[in-house]
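For reference, the structures are reproduced in the following blocks.
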Structure 1
Amino acid sequence: MKRTNSESSAYASWDASLALSTPWIEATHLGSIISLATGHVLAREGERHSYFYLLRSGFVHSTIQRSNGAEFLLEIFGPGAIFGEGPAFANQPRPTTTQVVAPATLSRYLPGDISQKFSTMPALANSLIQLLGFKNQMIVEKLAGVASAPPKERVIDLLLRIARLQSNSELPLTQESRNFHVDLTHEKIAAMTALSRVTVTRTLNLLAKEVAIETRARQVVIFDVSALRSLHYKNS
């Protein structure tokens, strides 16, 4: 799975999960399905937490706290993402704080319960092994500084990904004439991109002048996905 530097960003684990999570998505009988509201903290940095998760809808992000008290956005998870499996299986403290940033539905698993299924459902074990390998590579890339995308790139990344979800395709969008509605407030976009609300508002206003988007109350409308994507490639 080849990635460019811009793809080795806060979305990298989500991207890797999408290629590997099909067995988990289909196994609806495993674990328990829960629904959580925006702001719910699944696990805090430094604490032990028994579960790992498959995100079926909504958005979750994980952050780490810097020595100066500031938060650093490490990952953003969207539908299809698997997260928390490493510390859950190792029974180690969580390295990040994981929080819901848009209403989410998740499958929640206990490692002990899942381990008993590996002999009859080997695809589950294979996907986790591959995912852990990808995540190790991603951490190295982040430590090398490839994940520090500027605000415009972060916001465009998020808008394009939500538009792609609405198109029901992981392939490049083809419905260029369709309007896509991103039903997120500036505060939620800020939380999902590790930016301030003021920076998000300023960035969206700049994008509105450059490409066919419009900001409304609690919503961003994308009128021209092709122009937004071209601007993303130009800046990445």
Structure 2
Amino acid sequence: MNLFQLDKGYRYNSDTLLLYDFISTFTPKGEVLDVGCGCGILGLLLKRDFPSLKMHLLDIQEQNCTIAYANAEQNGIEIASVICHDFLSIRFECKFDMIVSNPPFYHKGGVKNEDTSLFLSRHSSALPFDAFAKKVTKTLSNRGYFCFCYDAKQLDHLMAALLANGLNVEDICFVYPKEEKEASLVLIRARKNSKSLCKVHPPLFIYTGEVFSERVQSIFKRSQTQSVTWNN
């Protein structure tokens, strides 16, 4: 899948591809909303692999929405809608069966980039997780799913916010750069009004030695994405 991206500015990375693979294992169904879609990569990959999905893409930045729409057309993928709006303030006409997101999660102690576009795409203050979880609950149908990735070091905050908003973590997977390193990313599937116990999946390691692990190589191969510079 060829994906237009800006030459300069925020560009998707392996986090989104790992999240795509994680979500795919659950065979997503129904009406799905990709929040902070960027160039559209996550929603478009899921729609490509699960054609029955009714996929909606949302981003606060108009240029990202334009690129996401172009990527859907470029790859012949039918999208239900591309929405340019702030997720926290928009009012939807329907409830969603699933909300997916690779949200901005650099914490407040990090260095803020002066570029507004990069700031909106990277820093948690652009989409505070407490407010995000509250809005997700209001936007999901009963028993709907919330699938996302986040900084593993902020897990305590994530769990508290999810539980406070009626979102129970049913599946969790920690991602490590290497075996000897600390977890850098967490993949989570939470469900609205669920009482199921949490399944902790086997750890995912990015590298084996100095090369990508076999698992990660298989994810990259399955995604089959290639960047194309956006010149419009």
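Work out the source of 1.5 here, i.e. which of 1, 2 gives that when distance in nm of label points 7 Å out along Cα→Cβ at positions 34 and 58 is computed. Walk me through the numbers on the way to the answer.
Working: 1: 1.0; 2: 1.5.
Working through the options, I get structure 2.
Kirkwood radius over Cα pairs in Å computed as 17.9: which structure among 1, 2? Present the calculation step by step, with values, prior to reporting the outcome.
On the way: 1: 18.5; 2: 17.9.
Source structure: 2.
Looking at structures 1, 2, which one was helix-only ellipticity at 222 nm (-39500 (n - 2.57) for each DSSP H run of 4 or more, over all residues; to 500) calculated from, given that it came out as -12000?
On the way: 1: -12000; 2: -9000.
Label of the source structure: 1.
None of the figures in this text is laboratory data; all of them are computed from the coordinates on show. Keep in mind that what you see is a predicted model, and the values were worked out from it rather than measured. Cβ atoms are built from the backbone, for glycine too; each structure is taken alone.
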